[in-house]
Structure I
Amino acid sequence: MGRRTATCGLMIVAALTFVAASLLHFGVTVSVFGSTVKDSFQGAAVPEMIIGIVMAVGSLSVLVRHRLSWQIALTAVSFALLGVLYGLTVTLRGGWSGDLAYHFSVLAVLAATAVLLLMPRTRVALRSRT
């Protein structure tokens with residue numbers, strides 16, 4: 001798997017999880033493996049949707065090989081990391097196990113994406129239009 005594909009894939013996974021978390025926080029009920037998941041928290045719904053959209057735009061720039069895709073992707077991932085770290089401070093005070101698991105999981109995905117983006121070979125790959 002190439003660096004462009006890996007970067008784009010990780011960013012899409014993160015974007016989808018942010019959108020899904022946002023929908024849950026807007027009050028949408030989801031059935032997962034026979035269990036019902038509902039986590040209405042309006043305070044997180046809008047920020048998570050914004051982060052999801054930013055990550056989607058970043059992954060799209062990588063996918064279409066935009067000439068600034070590396071910069072856009074790095075900016076999107078950095079923005080998402082800051083949002084997750086802030087969300088983690090809120091979640092740690094509440095101590096909700098599902099939210100903690102989500103925040104730590106998406107934090108790991110974003111950290112891996114940031115490390116990948118900061119590798120010189122990834123920067124070269126994403127700056128290439130071929």
Structure II
Amino acid sequence: MLGRVPGDDFSIENSWFADLLKGFDQLGETFADVFARWQIPAILCARTGLGTINHTLLSVEAMRKRLIPILGVAFIGDEYPDTQKTIEEMGHVRILGRLPYLNPLTAETLRRALREQFDISSIWEAIT
């Protein structure tokens with residue numbers, strides 16, 4: 001589940017990596033439209049690898065154009081320090097951490113990786 005708006009019974013199932021401009025419903029609304037309406041800080045998840053800088057900076061631009069508050073960028077995949085630094089500097093965004101590929105992917109390995117790779121307390125602080 002991507003998230004739940006406080007006080008709202010609406011949630012997005014299985015959409016952790018929803019494309020911002022992907023169609024959300026039959027009316028032509030996009031995920032970006034929904035996030036703009038919610039006006040809650042969003043974490044932009046960026047897969048590492050070929051095209052990461054371009055894709056991430058275009059997503060940041062699309063979010064800012066729609067006035068979507070950006071909490072920061074979370075990378076998923078192998079570590080590319082130069083890429084992360086470029087995105088941080090060019091996009092003027094906070095880097096929240098990087099989730100490595102997990103094998104096996106279990107609730108416990110995910111929990112451990114999040115604790116080790118992200119400053120969860122600072123994320124909670126920023127959204128509360």
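With Cα extents along the principal axes in Å, for residues 58-105 alone coming out at 42, 15, 9, pick the structure among I, II it was computed from. The read-out comes from structure I.
Taking Rg/Rh (Cα atoms, Kirkwood Rh) from the coordinates of each of I, II, which one would give 1.02? Answer for the origin of the read-out: I. Each of I, II could give helix-only ellipticity at 222 nm (-39500 (n - 2.57) for each DSSP H run of 4 or more, over all residues; to 500), but the derived value -12000 comes from II. Can you tell which of I, II yields 30 when relative contact order in percent (Cα under 8 Å, 6 or more apart) is derived from it? That value comes from structure I.
Every number here is computed from the coordinates shown, using simple stated rules; none is lab data. In this text the structure is predicted, and so the values were computed from the model without any measurement.
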